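Below are structures written as C-alpha cells.
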Structure P
Amino acid sequence: METFWYIALAFMIIMYVVLDGFDLGAGIIHLSAAKNDNERRTIINSIGPLWDGNEVWLIAAGGTLFFAFPLLYASSFSGFYLPLIMVLWLLIGRALGIELRKHVDNPLWKSFWDAMFFLSSLLLVIIFGAALGNLVRGVPLDEHGFFFEPLWTTFTVVPNAGILDWFTVLMGIVALFTLTAHGSNFIAMKTENGLQQKARRYSSISNWGVLLTSIAALISVSVIRPEVWNNYSIHIWGYIFPITGLAGLAGMVYYRFKQNDYRAFLSSAMFIIGMLSATAFGLYPNVLSASTDPKNSLTIYNASTGQHGLQIGLIWWIIGIILAIGYFIYLFYIFRGKVKVTGESY
C-alpha cells in the first residue's frame, strides 16, 4: 500500500506539472510574445477555461500527502514554510492577473495585471524547480523528522544548505526552460498568424535551453546524489523513464522543426512525464532525504499512516480520480481547436 500511494502521489504531481505547466509557460511568454492587447487577450483566452481546473491536481496531491504520509506533510510544511507562503501569494497573484485584467478598460490597469501574471508565473516555475532540487539534494532532517531551512546560507551544496544554492537554482532554470517550451508549444497549438509564429520561436529557443540545462543537471545530480542511480542498477526496467524523457526531448526538437505544434506539445508533455518519473524512481523509497544523516530520512514506511487509513483512502481516491480524469477529458474536448478573440468576449 505504501508503494501504491507513493506512485499515486507522484502521478498527481506529474499531472499538475504537465497541465498547469503550460499555463505557467503561457504566463512566462505573455509580455514578450504578445505585443498588443488583442494578442494578450488571446493568450489568456487559450488557458482561460483550463488554468483553474489544472490546479486541482496540486490540491489533490496536497490532500493525498496529508492522509497518506502525514509525517512528510508536517515536516515539509514546517521546513518549507517560507517558500510555501511565497507559492501561495504567487498563485493568488497569477489568478488576480488573469481575472482582474478585463474589469477596467484602461491601459495602465491592464499593463499592471499583465506584469503580475508574467512575474507570478515566472517565479512560481523557478520556486517549483528549486523545490525539486531540494528533494533530490536532501534537507537537514533531525532524528524527529523535522528541519528548518533559511532561504540561503553559503549558496553551496553543504549538509546544512539553505533552500537556494547553486544546484537548486540550476533546477529552477531547468524548470524555467522546460515549462517555457511547454507553454509556447501550447500557445502555438491554440493560436494563429503572428502570435503563433512568435510562440514557435520561443519554443525553439527554449528547447536548446532545456537540452543544455538538463545535461548540466544530470551531471550535477550524479555528483551530489549518486545514490539515485542505485534503483536503476537493481531494476534495469527503470531506464524506461529517462528513455521516455529523452524521446520527448527529441520529439520537441524534431516536431518544432516540422512546425507540428500538436506533436511538439505532446513531446514536451512526454519529456516532463519521463524525467519526473525518472526522478521519483531514483528517489524511491525516500520521500524526503536527510542531507545530514541518511538514517533520519523519511521513507514511504516511516512517514505513512496506518494500513486501515491507506486502504479506506484507496476507495475514495479511485472514485475521485475517475471523476477528475473524466472531467478533464470532457473539458479539453469542448475547448479544442484554435482560439479567436471576438469583441470584448473572454
Structure Q
Amino acid sequence: MITQVQVRRSSFGETQVVSIDRPELADGEIFVAIDKFAMTANNVSYALSGDMIGYWKFFPVAEPWGIVPVWGFADVLESRAPGIAVGERIWGFLPMASHLVMRPAAVTERSLTDGAAHRAELPALYNSYQRTKGDPAALTAMEDARCVLFPLFSTSYVLYDYLVDNAFFGARQVLVGSASSKTGLGLTNLLSRHDGDRPRVAGLTSPGNVGFVNGLATCDEVVTYDAIGALDPSVPTAFVDMSGDGAVVTAIHARFGANLKLSCAVGATHWGAGRYRPEQAATPHTFFFAPAQFAKRDVDWGPGEIMRRAQVEAARMSAELKGTLDVHHERGSDAVIAAWRGLVGNTIAPSVALMASLT
C-alpha cells in the first residue's frame, strides 16, 4: 500500500491522506520506500509556484489536490531495472508519500535520472538522483542535514553565483529578505565570505528573529521589516527576497527607487501575505529560477561542476550550523500533516529543522 499526503492547491492548509494499492512493476521500473524527508518553508514555496514552475507535475494526482515535492532518502524494495539492486539507497526529489515507482535512466555509478514520461519536460535538476552506496562516511553521517539544508544551501550558492556572475548588478549593498530562512542565512554566509571587494550585507527579518540572525554573524546589518524606512535610499542595492511579502517588496521599491539594481523573488516564507503587484516599478521584481543558472554554469564550467561546488559549500555550512538547529523527527501521517500546517502557518521557529516519514 502507498500512502500519500495530498494538499489542496488553492488552500494549502487543507490536506487529505490517500492510500493506493502497490502497482505491478513494468520492465525498467523500480519501487522505492521513502525512508525520510525534510520539511521546510521551501516546500511551501514549491506549492505556491506549483503551476508556474510545474512542481505539481512531478508527482501528479487529480485536481484540486496535489503532492508537494520534498528532498529525502529512499530505499529500493523491488527492481526490474538493470543495474539497480534491491536495498540500494538514493537521495533526491521525492513526493510527500511512503513509496514511489521510478523508471531509472542515464544510470551511472553515482547517479540516475527518473525517466518517467511525465517528467521529461520538467527541469532536469529535479529529475536527477544520487546513488549513495559510494558516499564517504562523513557524508553518510550528514543524512538529515543533506535533506534539510543541502537543497536550500545549494539554492543559496546559485543565488550567490548569480550575483557574482553579474558583478552584483552594480550594487553596493545586498538586502536579503527573510534572512532567518535557511536559504537566506546561506546566502548571507556566502556573501560575507566573498573573496575581494563585496557589497555590504543587510539582512531583513522580523523582530523575534533578530537575535538568531545576529548570532550567525554573517550580516553587516540586521534590519527589521518595520525599519525599512530608515535604510539609506542612496545606496545602490540588490534585493533578494525569500519572504514573498508584497508589503515588504513594495516598501523596498518605494525606498530605493532607481537605486534598486536588482529585485528578485526566491521563496515565500511569508506566503500568507499579499503578493507584490507593481504599477510602474523602476526595477522589475522577477522570479529567480535556479535551474536556469545551474544550466548556464553547466555550459560555462562543464556539466555538474556548479552542483559539485554547491554541495561542497552546503556541507561546510551544514557543519558550521551543527548544534544550532534543533532537529525534530516526525513519523506518521498525522505528524507529517501537523508539521506541514506549522510551515504553512509560519509557526516553526527558524532554529527548528523538520525531518519526517510516512512509513
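Laboratory data are not the source of any read-out in this text; all were calculated from the coordinates shown. As the structure is a computational prediction, the values presented were derived from the model and not from experiment. Cβ atoms are built from the backbone, for glycine too; each structure is taken alone.
11, 40, 35, 10, 4, 0 is what came out when P(r) over Cα pairs in 10 Å bins from 0, in percent, for residues 132-291 alone was calculated for one structure; which of P, Q is it?
That value comes from structure Q.
When helix-only ellipticity at 222 nm (-39500 (n - 2.57) for each DSSP H run of 4 or more, over all residues; to 500) is computed for each of P, Q, which one produces -24500?
Considering all the candidates, the number was obtained from P.
Comparing relative contact order in percent (Cα under 8 Å, 6 or more apart) across structures P, Q, which is largest?
P
Which of the displayed structures (P, Q) returns the greatest value of distance in nm of label points 7 Å out along Cα→Cβ at positions 28 and 124 on calculation?
Values: P: 1.3; Q: 1.9.
Biggest value here belongs to Q.
As an exercise: mean count of other Cβ atoms within 10 Å over residues 20-27, calculated from one structure in P, Q, equals 10.8. Which structure is it?
Q
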